[in-house]
Structure P
Amino acid sequence: TMGQLTPEFLSLKFQRQDGLAAAQVREVQALVDYNVSIARLFETMGIGLRMNQIELVEVDSGESRAR
């Protein structure tokens with residue numbers, strides 16, 4: 001009911017929601033930072049493409065023109 005929605009209650013509720021949203025933003029940023037760090041590690045080790053199952057194939061352009 002409307003009697004329960006005091007300014008103090010609403011203020012506390014909004015503070016809690018704001019705190020939760022800030023924590024969720026920090027969690028997502030931590031995941032981004034972690035994944036970027038892993039990608040940089042793989043790149044530094046020279047295994048970034050292999051770890052992501054990416055294969056580069058060289059195409060002989062001379063053969064494709066002759067066909």
Structure Q
Amino acid sequence: MAGLLESYESDPDGLDAPSLLILARAFERMGCDQQALDCADRAARIDPDSKPEAVAVARKCIGRQSGLV
């Protein structure tokens with residue numbers, strides 16, 4: 001996980017969709033909604049097959065930000 005985080009911080013465009021989804025879920029669990037949304041968005045743009053999982057992460061983050069969760 002630490003290696004993924006270092007890669008994200010140094011070159012977020014260099015990560016593949018599965019790695020970005022792992023980071024998105026981790027950021028979401030830690031309450032770092034903006035980073036989670038960024039990773040989920042990048043993953044969905046890279047690989048359309050990852051879109052359902054990216055949307056699930058985004059819904060949790062947006063729900064928490066709006067006070068629904």
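The table for this structure:
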item: Structure responsible for 0.95, with FRET efficiency 1/(1 + (r/R0)^6) of positions 11 and 43 (r between Cβ atoms, R0 = 25 Å, to 0.05) calculated and labels P, Q on offer; result: Q
item: At a computed 19, 14, 8 (semi-axes √(5λ) of the Cα gyration tensor in Å), which of P, Q; result: Q
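Any read-out appearing in this document is the output of simple, stated calculations on the displayed coordinates, not a laboratory observation. Keep in mind that this is a model prediction, so the values were computed, not measured. Cβ atoms are built from the backbone, for glycine too; each structure is taken alone.
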